[in-house]
Structure P
Amino acid sequence: MLIKEFNKDIVNNFYGYFVLQHIGKNSDEINIFVKKLNENKIYEDKFNAFRLPDLNILICFQSNLDLLSFNNLVATDGESEEIINLQVFERIRRYYDMPKNNKVGGFLFYNSIPVWDPIRCHNEKYGPETFSKNNEEPIPLINYAEDLYIYEPILSINSVGHMLYAHSAADEEWLMNEDPFPRMARTLQENLKQIVEWGDVNNNPWNNNEEISLKAVQFMDMLKFSEEFKSHIRNTQPNMQVFKYLNGDPNARVRPENTGDLTQEIKTEILKRVSHCSLSNILRIFNVQIPEDEMLYIKEKEIELVQKVQSNLLKSTDNTIEKINDSNIDYVKNVLKQNLPESYGLFNIFAEVYSNHMSILEEII
């Protein structure tokens, strides 16, 4: 796939965006593939690549919401590879920055395994599975699909691991405070610290060779977490269960009382590793310098797109709402659920995404 030069009209032709930070700067083309169970399959028919002014490569999707079952793609310039996470920020915006006193759901670090179950959306692809102590038979988070209320991947690497946000009928308090094999935390920053700790004990003097420890190292390496970023996580988050145990804490399984904040550095690093529906926002996150008139054009075109989609959604409500944003999204969802119960699952996703897209544009403007 040839790399073209960035131009403002991209906003009229694509609906999802991801920035490659590490590969392609000295290349004329890149290839994109999806990791399949038996082979790597080139997967480029819905994508284009554009070189930004800072030499990073902007990957543009012709669609985005229908790609999530792939979890991630892999881009290569012939020398190195980089993960393209297909989750869009607009789906996780209300979850990724949960308050520290949150009691609903949590973030999990899961294994990534081949899936052959036809009832799962990842059938014949890679999907999440619980890590288990001493590589014993895994115990599923839930037994029935209806017991999973919210499921949103955050970061994924097929065959390695998945960082997820989930809310389910499982005993979440037990998972946070009693699990002898800790993999779940209430906030994203705590789960990142858990991953860092599992990775750290793979080194001397512990030399842990359990699968979760090995996969934690791979996960961070393939996402290209810098040593500075890992140190930032260590320094801004208290010890989680693994290091509490190593330090002889008699309550090692219990979540620490004074959890750290989701710092701006952590936010930025996560936002740089997921996809986005908003071209304006991803250009802002990467501080891409383009002419002011071009940026204004992109914002105006995005607003037109979001208003059009929202208008179609609002036809199924009570016609008292002009736009969907943070202030009314829950009300809109309730109305959609009442009016369109059979197709609510799909409309719920669109309402969430385009409400967040609108709120992001309002923040930018």
Structure Q
Amino acid sequence: MTTVRTHAARDLRRSSLADLRALDLRAADRDLWADEAAMFDRLIATWAGLDDAAWHLPGAAPSDAGGPDWSLAEHVGHLVAWQELAIDYVARAIETGRWPTDDDFDGGDFDRFNERLREPWSSMPRDAILARLSASRPALLELDHRLSPAEIRGDDAWGWVYLTIHGHYLDHLGIIEAWTATLRDRQVDGDPFIDDPRAADQRDFRVQAAPLEADFDAIVAAIPADAFTTAELTPGWTAQLHVGHIADWAFECARAIDVYHRRGHWLSDPEEGVDAWNERMVEAARGERADDTLRRYAAGQAALLDAIDTLSVEELRSPDGWSWAYDCWHGHIRKHSAMLGPWAATVRWPAPGDAG
């Protein structure tokens, strides 16, 4: 649907939610599909870089039906569940002309109906939820595209179409943006979101690391090559420096384990202090080629994993051994995923003013 806008455009990806709620998204001069794409971009950027444990932490919002607090997993699952419901009722409306009524959903008690939708999402892994979202959204949009603009904006259809695409995103962004910002700060600060993150042994250490590594690799792969080494992500740091920083700490962990074997005691930190060490290593990495940084990251991973294999299970799980191994690998990957994730998700967005 191509339209000509007659009002001042709002950047749906970046404007305040208050400004977005003030828009008449039903207006004839709105591009329904561009609006949906923009708000979907905004939605998925909120959780970029957050790991599975963060998704299942309660506290996003209280239940309107008196149940336990909702998690991010349940909020996103709720969006998916309604898209899957809409696939059925939009298809039926196209065939019969009949749209649902409130009475079709627990007699109009949507709080109770939505409370019953919390499973399977509350216990479903993050990646499974996102796979369902990746399937439901295009399927629903394909059906919605079969309706004319006039049909979509009609009194019978509008709420049921808008409800399950950008209208629903907008409703839940008010909760999701604030909650994911809190989760992101906690993940950057090293909160594991579980009581005891210690691996049972070296094999379990690798099992725990695998999804974190996959998340981080996907984030890095999404960054345009030119932005990887030139765009400042955090003050003074490019994405390349973030990746190199993780590699540096992986090698430092391997060194700390070697020192432990030779001297019989654990280092508390690099001898010169963490801040001075970080600054020195980052300065040394400035100007490094992207391919060299990525190779160094892989080499650091191998060196750390080889080093932890020289420890006994008791040494690995000891307070000092676990602090070095976990903080230098799992912990660092989680922290930097939380920092890089939203930036990588937004770096390809249209420039402000280029899209509504």
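Readers should treat all values here as calculations from the given coordinates under stated rules, not as data from a laboratory. Quantities reported herein were computed from a predicted structural model and do not represent experimental measurements. Cβ atoms are built from the backbone, for glycine too; each structure is taken alone.
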For structures P, Q, which has the highest computed value of mean count of other Cβ atoms within 10 Å over residues 250-257?
Q
For relative contact order in percent (Cα under 8 Å, 6 or more apart), find whichever of P, Q sits highest and give me its label.
Q
Once distance in nm of label points 7 Å out along Cα→Cβ at positions 66 and 226 is calculated for all of P, Q, which comes out largest?
Q
Tell me which structure, out of P, Q, gives -19500 once helix-only ellipticity at 222 nm (-39500 (n - 2.57) for each DSSP H run of 4 or more, over all residues; to 500) is calculated.
Q
